[in-house]
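Once you scroll down, you'll see the structures, which are given as structure tokens.
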Structure P
Amino acid sequence: MKGFDKLKKEVIESDLCTRCGTCVGICPVETLACQDGRVVDAGHGCVQCGMCSAVCPGKEFPMNEWSEKLFQKPYDTGRLFGSYQGIYTVSSHDAAVRAEGSSGGIVTQMLLSLLEWHKIEGAVVVGEKENDPSGFVPFIATSTEQIRKAAQSKYVVLPVNQVIREIKESGKKIAYVGLPCQIQGMRKAMAENAWLAEQIVVLISLFCGFNMEEEATEYLISKSKIPKSKIAILRYRHRRGKQTGFYIKGTNDREFFINKHGYTFMNLLFSPKRCWQCYDYSGEFADLSVGDAWEKGSGFSRVIVRTQTGSEIVKMLESREVVKTEPCKEDVIVKTQKKVVTYKKQQIAVRRERMKPFPDYGVDFEQCKGKIRIKGVILYTILSFFKNPVGRLGIRILPFRLLVKVSERIKGKEVIQSEN
């Protein structure tokens, strides 16, 4: 058995699909598609080439093998943020870019500068669907206007890597922005297809604790009391004063806003089960990884430089006075994002014991102990409960403001205060 039948049995029906879209984008006969959150052989034209299974990161991603290939060293499970050359706190000199971005707008600044300097001809980003502010779609931005318009994170599961088809057709040099699972899929696809490796100039990963089903967005829209048909603006990281958060503006100018820390835990309840099995928080196999610098407030981003390609880009941005950088240590990230780092990198051993089947990363997870383990077991139990129909009903029934307060408490006052 090979081809789509193999992928269907070993990945899709086993709930190991990350829905990254790599298989869809790489299929040589373009028969695969993402429909209603599942990959299907929509064209019924599978030629049994096996490419979809070869590039899939859902069932397996051998971290030792990829660490040797990219960094010339074995994978070290003791490192919370993988291999890197340096960590920096970065700020763009462009006030407009800082204002438009989720935190410091550094991804937007990188793409704008690389496009202006003719280092790339386009960038894979996520933007709004036409005439639907609450819907999103991946595409290749080829102008500064498109890149600026696509600024800010969108917290929803999307098959971003299906744009591989468009990359091939364009023949352009491309910068790619994605989440850790999508980066893994792209790495595997680049290894199998020399033309793709030639066209992708740089891989930029966003930090990711987990992603959310569209149901999470629908839930927040329902709590806003603004009809979906009346939404003029929807942002996951809208800036209001010193805070960022989920924001909706209706066509009648009615507004709805929740600080990001007030809905993060709620959205974890809407995360796909495959997200619970992910071991990569900071995009460890990208050229550059970008996240929030919570302790610095708005206008700053955290950048982890992993490869020579990534290093050259950051040096270029700094030497041309596009950004300002300052060195940063790991413990600063841990301090401001301790709970999500612990959940992703340490408590995964708890979920590994309880979730079958489980992705093969080719490494042994260290067993967490004491309070960390107990909290990991409790969290897994809570997540599992809210995945069943009774739990789903509970989310709908529980007072919304209570869930906001719980989410803020879990995030921690010290993080919220540092941001403000």
Structure Q
Amino acid sequence: MEKIIIKGGKELRGSVRVSGSKNAALPVIAAALLADGACRLKNVPKVKDIQTMCQMVEVLGGGTRREPDILVIDPCGFSCRPAPYDLVCTMRASVYVLAPLLSRFRKARVALPGGCAIGLRPLDQHLKGLEALGARVKMEHGYIEAEAAQVLHGAEIYLDVASVGATVNILLAAVLAKGRTVLDHAACEPEIVNLAGFLSAMGAKIQGAGTNRILIEGVKSLAPVVFQIIPDRIEAGTLAIAAAITRGDVLIEEFPRQHLSALEQKLSAAGIELQSESGSAVRVKCKSEELLPIDIVTLPYPGFPTDVQAQWMALMCRAAGRSVITESIWENRFMHVAELKRMGANIRIEGNNALVRGGGTLSGAQVMASDLRASAALILAGLVAEGQTSISRIYHLDRGYEKLEDKLAALGAEIRREPE
């Protein structure tokens, strides 16, 4: 076990590069199991969730290997084995192997997934879509068991909730299904567009990715390709807020500005300026004397990302005045509030609203990360807290951020990792 130690009070200055998106890479790794040969993926971050997905590929008989700046996924040997609980329970995205198993072998047995404890995340929309494509699905003894008597067939599917995970599994099942699939009320996230781009590069016929209506014409096979993963919009947002909260001046390279318009608008309203530089670089710095309190409501893309809610709360703890943060996606995503309050934050919870009275001084304390994005929020608070902050259970951080403490240290933060 390790912890992160921060001594607050340093303005962040310099340049930093955003890593590839782990939320985009995970479904692409699962999709590579549908190819007729090995796919080579560029810009895949070296984080724990990617390691877990690679372990899953290997447990199912596939091969993975790291080359310089490339992750190779080889489906040769991929077979119809159960996806075991000890892997699936650590990461919800493991359930993405359900569709490739069902598509390739007409049967699948996958343990019910785990991940961050941020709320109930039912799989009913995943299973509804697979059943519409011709699978028989049941849940027994903690496993999803799916079977198709014949090749999956196209269908018209309407999702009751625009679920990213369900959209992924239905896409992966439909691309090799016989006939046409129409998916209505699909998720529109950039990670879905990235996945559709990968599948299309392999030969899939997909239209409408990035909208609420996706059309898929099934094909007989998918060819191996070389493919680039998009930058991580959540890491980019976290780094932008790190610059803002310390009142620094940071050039963020590979900043996916087109994917963060909601966050950018809120940062601008709070007194933070984002200036485009050469290429995809963006400079983040303060444009006003003090941070302004700004309300946010988390919404599906292109709304304000729920994965940046905790980091925004840390920022609002420094804004002079009252702000309201409404979490509309997950019912249990305020677990970081208790830890921020240990650092002196003035926050009150009313249902799915957090009322933040900012402008006070945060003080360093011993705190504990409860999930992936909460760990980032505590680091941001530690950057401006008086004295020393010690953050434990940082294995959550390692699931989705590639060397975040090293990137912040290179910008001038006093931050280090050490054994508990």
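All of the numbers you see were taken from the coordinates with simple rules; none came from a lab. It should be emphasised that the depicted structure is a prediction, and the values quoted were computed from it without experimental measurement. Cβ atoms are built from the backbone, for glycine too; each structure is taken alone.
Here are a few things to note about the model shown:
- Top of P, Q by distance in nm of label points 7 Å out along Cα→Cβ at positions 38 and 294, largest first: Q
- Top of P, Q by mean count of other Cβ atoms within 10 Å over residues 262-269, largest first: P
- Answer label among P, Q for the case where helix-only ellipticity at 222 nm (-39500 (n - 2.57) for each DSSP H run of 4 or more, over all residues; to 500), calculated from the coordinates, equals -11500: P
- semi-axes √(5λ) of the Cα gyration tensor in Å from the coordinates reads 38, 21, 20; which among P, Q: Q
- Distance in nm of label points 7 Å out along Cα→Cβ at positions 142 and 222 derived as 3.0 - corresponding label from P, Q: Q
- Here mean count of other Cβ atoms within 10 Å over residues 206-213 was derived from just one of the structures P, Q, and that gives 16.1; the source is Q.
- When mean count of other Cβ atoms within 10 Å over residues 54-61 is computed for each of P, Q, the largest belongs to: P
- For 1.00 (FRET efficiency 1/(1 + (r/R0)^6) of positions 150 and 286 (r between Cβ atoms, R0 = 35 Å, to 0.05), calculated) the corresponding structure among P, Q: P
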